[in-house]
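The structures come next, written out as structure tokens.
Nothing in this text is a laboratory measurement; each read-out follows from the coordinates by a stated rule. Quantities reported herein were computed from a predicted structural model and do not represent experimental measurements.
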Structure 1
Amino acid sequence: MATSRTYDDGCAAAHALDLVGERWALLVVRELLLGPKRFTDLKAGLPHASPNVLAQRLKDLERVGVVRRRKLPPPAASRVYELTDWGAELEPVIIRLGRWGARSPSKPRDAELGIDSLILSFKTMFDPEIAGDLEATYELRLGEDIFRARVSGGHFDVERGSATQPDTIIEADSDALARVVYEGRPLAEALSSGNVRTEGDESVVEHFLSLFPLPAPAASAVGT
């Protein structure tokens with residue numbers, strides 16, 4: 001086995017946990033789903049992981065073929081980590097796990113939500129019925145992080161990078177945007193305070209912000 005500990009179980013699910021079940025491993029994968037990152041970027045996205053532990057997880061994931069390193073061409077010339085094609089297949093696993101965890105009665109409601117976590121939560125919570133026949137392209141500017149999002153045919157796609165001729169631009173810090181999307185803060189209030197800024201048709205913005213309803217709490221959360 002490539003990992004130092006193993007369940008020593010012939011079940012493929014047990015083997016998968018041998019590969020990505022160590023603490024922080026799946027969160028490293030989460031941080032790379034939207035594109036390659038330098039070690040410093042990964043550390044910023046996982047502030048509670050020590051540098052030594054993060055380095056070890058990356059080493060483990062690289063050894064088993066989930067992550068690889070490559071050097072960017074000049075002028076950047078820095079080393080980044082990225083998912084292999086096989087590693088990228090973990091995206092639906094993380095999406096489903098996130099949706100399952102969102103229904104937990106014990107989920108901490110005041111814990112910090114990182115930028116990549118927020119963007120991936122949109123993929124997790126997207127409701128195609130609410131989207132209806134919406135066809136729109138958005139540019140999301142969260143500090144130095146920029147994402148292009150597209151709603152089309154009842155699907156939601158998002159990736160890192162600027163959008164070409166977006167229908168609207170939404171600029172905010174991740175906490176402010178999360179409060180509007182998930183905590184019901186009125187958009188008008190966020191706009192007037194300056195926490196959120198938009199360009200383009202405000203009705204298109206409002207439709208976008210409504211596309212991500214949280215799932216109902218698990219039965220145990222309501223005492224059934």
Structure 2
Amino acid sequence: MTALTPDMIAPAPWHLKGQGYLLVVHLPKSVLDNEGFISDELVASRRGRLAYVAFVDYQESDVGRYHELLYIGGSLKFGQKRHYSISKIYVSSQASVDNGQLNWGIPKELADFKVHYGKNAKDTVEVSTTTGETIAKLSFSHHLLPFPVSTKLAPKRLMTVAQQWQGQYFFYRPEAVGHLKPALLTSSHFDKRYFPDLNQGRVLACFKVTDFNLVFPIAKIQAQ
């Protein structure tokens with residue numbers, strides 16, 4: 001994390017609006033354990049065969065508009081409790097990188113995004129390192145009518161996310177309302193040096209997320 005001056009800090013809570021895609025992927029255990037960018041300290045506690053991936057276009061946030069690609073590879077044990085945790089995440093804004101690390105211990109990295117919302121409900125996303133190497137390419141199609149969703153009624157235990165960052169644990173519970181519609185991942189490519197190769201598994205579900213409102217609260221921070 002870069003040294004933040006007071007004018008660069010955007011403290012929690014954050015209020016964000018936008019759209020994106022959610023994927024649920026069944027992956028081999030070898031990929032989840034060895035290619036999921038989970039620390040050696042936590043990987044032995046990893047459970048589950050499902051990974052959760054999101055591309056998000058934050059059209060409004062406390063640090064302005066930015067794009068995001070993230071990966072969650074099952075639950076991990078933080079102290080005596082299990083939580084989901086983001087182990088790989090790229091964003092298109094340095095302000096999001098710095099404040100995401102500061103506020104929630106999220107291991108954000110800076111990347112370049114090319115996003116195209118096409119005709120006939122077909123969208124494409126390309127993510128590259130700042131030196132021009134391709135991280136991921138994804139093509140989506142979506143159809144049918146959206147239906148409303150909210151995380152407010154979900155169990156608190158399931159919605160609380162945890163991060164390990166610089167000798168501390170961060171715990172936070174995002175809340176969101178919006179709409180989902182069925183979608184398809186029509187093609188994809190990943191460089192496993194930078195992001196887990198989802199093509200080694202099987203996509204079980206894909207959704208287009210529209211007009212969401214998301215709140216990232218103040219995190220509870222504990223020493224490890």
Structure 3
Amino acid sequence: MTPMKFLVAGDSAVIAEFGNEISEEVNARVVALDRALRARALSGVVETVPTYRSLLVNYDPLVVSLSKIKKTLTALSLESASSTAGQGRVVEVPVCYGGEFGEDLPDVAKHTGLSEQEVIARHSSTTYLVYMLGFLPGFAYLGGMDKALATPRLPSPRAKIPARSVGIGGEQTGIYPLASPGGWRLIGSTPIKPYDPSREEPILFKAGDRVKFVPIGADEYRAIERDAGANHGN
């Protein structure tokens with residue numbers, strides 16, 4: 001197990017780094033340390049940002065010193081080392097695939113040599129790990145996609161991809177939480193919002209969670225969408 005090391009990031013942040021590889025084991029150590037530090041509620045810690053292989057800790061140097069932060073992180077890392085797995089939630093995400101909901105599904109099928117139904121089956125059979133959040137509010141970097149589904153990004157990115165679109169870009173898959181430019185191949189859409197500022201918890205996912213895509217039909221999609229709109233006044 002690679003020892004944790006510290007990288008100073010300015011005068012009010014420090015990075016606890018766990019190695020150079022992207023793996024579930026390394027990410028589990030990051031997530032466990034983040035949860036332990038949040039539970040400790042150390043005075044002066046402003047924000048924590050877990051990534052693939054490190055944890056960024058922003059702190060107020062007028063309240064807590066860098067040495068205190070390092071000492072606490074070291075102790076918590078040792079305490080949490082034996083409890084790094086199995087703590088995340090499994091979040092089921094309904095997806096309507098193809099047609100008006102995923103216009104690039106035929107292109108993905110053609111590129112991979114699979115039928116459209118095989119693409120859907122493979123995409124929805126995996127339970128994906130949320131390694132980290134970034135890019136847009138609520139955008140989850142997911143690991144574990146079947147390599148047989150890998151498809152290059154579009155030669156020219158679209159100027160605007162609809163919010164809640166599910167796409168494939170290279171060997172990754174994910175959900176666009178907001179309308180934005182993007183070059184991923186769109187294979188479906190979900191009626192639920194990964195990011196909704198009107199919710200008590202605006203962001204649906206947390207690092208360490210697992211995501212399971214569940215295929216649904218168009219009628220169920222619209223019913224869930226209507227219900228979500230009624231509940232949140234949208």
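If relative contact order in percent (Cα under 8 Å, 6 or more apart) computes to 19, which of 1, 2, 3 did it come from?
Of the options listed, only 3 reproduces it.
Among the shown structures 1, 2, 3, from which was the value -11000 of helix-only ellipticity at 222 nm (-39500 (n - 2.57) for each DSSP H run of 4 or more, over all residues; to 500) calculated?
Working: 1: -11000; 2: -2500; 3: -9000.
Of the options listed, only 1 reproduces it.
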